[in-house]
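Chemist: Structures for review follow.
No lab work stands behind these numbers, since they all come straight from the coordinates. No experiment lies behind these values; they were computed from the predicted model shown. Cβ atoms are built from the backbone, for glycine too; each structure is taken alone.
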Structure I
Amino acid sequence: MSEYGSAKRVKGYVHVYTGKGKGKTTAALGLVLRAVGAGWRVLFVQFLKKGRYSEIKALEGLGDRVTVLQFGSGSFVRGRPDAEDASLAVHGLEETERAMMSGRYDLVVLDEVNCALRMGLISVERVVEFLQKRPQHVEVVLTGRGMPEGILRYADLVTCMEEVKHYFRSGVQAREGIEK
């Protein structure tokens, strides 16, 4: 357990933020902010992403309370992922597990882990194994649309973001500070 918030908590829970609507990563970031405010240490991991997105710049401003790891090639994966994408995803989950098991973190976020799952880069069984190994006090959040049933069954909390209306449909591109 870290010297921060975990000493008071007995059990951490597994959250899933999924669905076709906007807001999965944003919800996870809101939880990160709340956790840091409570004195927790956070590991924020992005799968298939690499770059200084606005949220990464903001997380860096939180100092040593938040560690950010990215396991992506820096180019958006369209179609079939290549060997580098697969290697980065597998390595990412291994590194995340090592960091989680260090006892340094109270909250671990696996942002867009479901992209790696959907593309077959890592297996549902491997992610469930990761979740089963976590120290009892660690809270874990997994994000991504179309989360597999095996992860949903394991989770303690599942929130599905539903798109009702989105300005992307009228041609609006991702905007800095809002979507990126």
Structure II
Amino acid sequence: MADVVSTNQFKTGMAIEIDGENFTVVEFQHVKPGKGGAFVRTKVRSIASGAVLDKTFRAGEKFNRVHTQSRKMQFLYATDDEVVLMDGETYEQVSVSPAMAEVALKWVVENMTVDLLYINGQPTTVEPPTFVELQITEADPGLRGDTAQGGSKPATLETGVMVQVPLFIGPGERIKVDTRTAEYLSRA
């Protein structure tokens, strides 16, 4: 039987099931108006899509709690049918579908560490590290006089993702990128 939690037991980061979909509680606020019943205003993030929604629930409303666990895994390789990860401590290999690792595959190369999110004991999502260092494979050459305050140009990384970089960055250089926003941060 699944654990049941009430809105009175909400904590930031708690995972719950709402209408058959799994969400994590981003923030919540108990409201007791002068007239009418108390309620709880929440912001919840969908585990599947990452979308943040505003939801309002009656005080005391109950939800099934979802047990989540995140494990650091090493990305070994990907084929059309599977993505293979390895636990660095136990050397256990886990195979997941490419759909579960779709976002992570844009940012990782072999032997990088990723997070594998388990929900109720089943692997569900592969998340890339927040910051990655990757090599630029294609970029227009920089011109004399280009400065850090100048514009930006598109560059293709070794994983195939295109990011905007300053004009003075060229092919072959390693850069640090924020995977959440696809922004160039610095040279690596």
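Chemist: In terms of FRET efficiency 1/(1 + (r/R0)^6) of positions 41 and 113 (r between Cβ atoms, R0 = 25 Å, to 0.05), which of structures I, II is highest? The partial results should precede the final answer.
Modeler: Working: I: 0.80; II: 0.10.
Evaluating FRET efficiency 1/(1 + (r/R0)^6) of positions 41 and 113 (r between Cβ atoms, R0 = 25 Å, to 0.05) on every structure, the highest lands on I.
Chemist: Here's another thing I want to ask about it. Assuming 38, 24, 17 is Cα extents along the principal axes in Å, for residues 89-136 alone as calculated from a single structure, say which of I, II it is. Each step should come with its number before you reach the end.
Modeler: Numbers: I: 30, 16, 15; II: 38, 24, 17.
Considering all the candidates, the number was obtained from II.
Chemist: OK, next. For distance in nm of label points 7 Å out along Cα→Cβ at positions 49 and 81, which of I, II scores largest?
Modeler: Once distance in nm of label points 7 Å out along Cα→Cβ at positions 49 and 81 is worked out for each structure, II has the highest.
Chemist: Turning to a different aspect of this structure: Between structures I, II, where is relative contact order in percent (Cα under 8 Å, 6 or more apart) highest?
Modeler: I
Chemist: I have 10.6 for mean count of other Cβ atoms within 10 Å over residues 33-40, calculated from one of the structures I, II. Which structure is it?
Modeler: II
Chemist: Using semi-axes √(5λ) of the Cα gyration tensor in Å as the calculated read-out, with 24, 19, 17 as its value, let me know the right label among I, II. Walk me through the numbers before you get to the answer.
Modeler: Values: I: 24, 19, 17; II: 40, 24, 11.
Structure I accounts for this read-out.
Chemist: Okay, next question. With helix-only ellipticity at 222 nm (-39500 (n - 2.57) for each DSSP H run of 4 or more, over all residues; to 500) derived from the coordinates and found to be -500, which of I, II does the value describe?
Modeler: II
Chemist: Given structures I, II, which gives the highest value for mean count of other Cβ atoms within 10 Å over residues 57-64?
Modeler: Structure II comes out on top.
Chemist: When distance in nm of label points 7 Å out along Cα→Cβ at positions 17 and 121 is calculated, the result is 1.4; to which of the structures I, II does this value belong?
Modeler: So the calculation was done on II.
Chemist: Assuming -0.63, -0.83, -0.96 is log10 I(q)/I(0) by the Debye sum over Cα atoms at q = 0.13, 0.18, 0.21 Å⁻¹, for residues 25-96 alone as calculated from a single structure, say which of I, II it is. Intermediate results must be reported in sequence, preceding the final value.
Modeler: Values: I: -0.42, -0.74, -0.92; II: -0.63, -0.83, -0.96.
Traced to structure II.
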